[in-house]
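Below, each structure is written out as structure tokens.
Please treat every number below as a calculation from the coordinates, not as lab data. Keep in mind it's a predicted model, so treat the numbers as computed, not measured. Cβ atoms are built from the backbone, for glycine too; each structure is taken alone.
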Structure I
């Protein structure tokens, strides 16, 4: 929906051409990220966390956000002086990155933990 509605939404506003182009590129990035996010968020937050393996997800989130995405975005923005589009891609890359561990854990891993104690 976001992909299809991005042009009509942007045409509502009186934007300069450079701003409209940048906003359009950001909306395209969000459209692509939403597809991967719609798989990994329910799998991680629903299936795996509900199965009792919240420690795995905490480690996955910390590593993907603090050790991959934020350092990559900082390097791109301040060292490489990359475009804002590349920095936004780097900041949202964890949504793509986390799809692989989510798929492997949900389909091949032992994600159900024993949630009750024995009497």
Structure II
């Protein structure tokens, strides 16, 4: 299995595992969104909690330039470490949810060139 295929499989497995956590209400749906062509992967919660709309990205990963970018993590889990345990080297994980000046201090990968939105 090549590197990119492995990274895609790891991200999809991690999101699928996290999607099994119970919702507070049955009116909130758990959605797995995998765009394997453009390498965008999300776990979302969508629905209603009483009179309040729930539309929330729990986890969001992108794969770009042969690195896994963690864009959003609203869990208590260290998903970066979970990816490391799945065989992805720390230098290939970028904490995109941190500003670029903080990334060298995270212990994970650093994207030096100009970034895409």
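Computed quantities for the displayed model
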{"item": "Distance in nm of label points 7 Å out along Cα→Cβ at positions 35 and 75 derived as 2.7 - corresponding label from I, II", "result": "I"}
{"item": "When distance in nm of label points 7 Å out along Cα→Cβ at positions 3 and 59 is computed for each of I, II, the largest belongs to", "result": "I"}
{"item": "Origin of the value 0.10, where FRET efficiency 1/(1 + (r/R0)^6) of positions 27 and 91 (r between Cβ atoms, R0 = 30 Å, to 0.05) was derived from one of I, II", "result": "II"}
{"item": "Structure responsible for 1.11, with Cα Rg over 2.2 N^0.38 Å calculated and labels I, II on offer", "result": "II"}
{"item": "Distance in nm of label points 7 Å out along Cα→Cβ at positions 51 and 67 - highest-scoring structure of I, II", "result": "II"}
{"item": "Structure from which 0.25 was derived, FRET efficiency 1/(1 + (r/R0)^6) of positions 83 and 107 (r between Cβ atoms, R0 = 30 Å, to 0.05), options I, II", "result": "I"}
{"item": "Relative contact order in percent (Cα under 8 Å, 6 or more apart) - structure with the largest value, from I, II", "result": "I"}
{"item": "Answer label among I, II for the case where helix-only ellipticity at 222 nm (-39500 (n - 2.57) for each DSSP H run of 4 or more, over all residues; to 500), calculated from the coordinates, equals -6000", "result": "II"}
{"item": "Identity of the structure behind 8.8 (criterion: mean count of other Cβ atoms within 10 Å over residues 11-18, calculated), options I, II", "result": "I"}
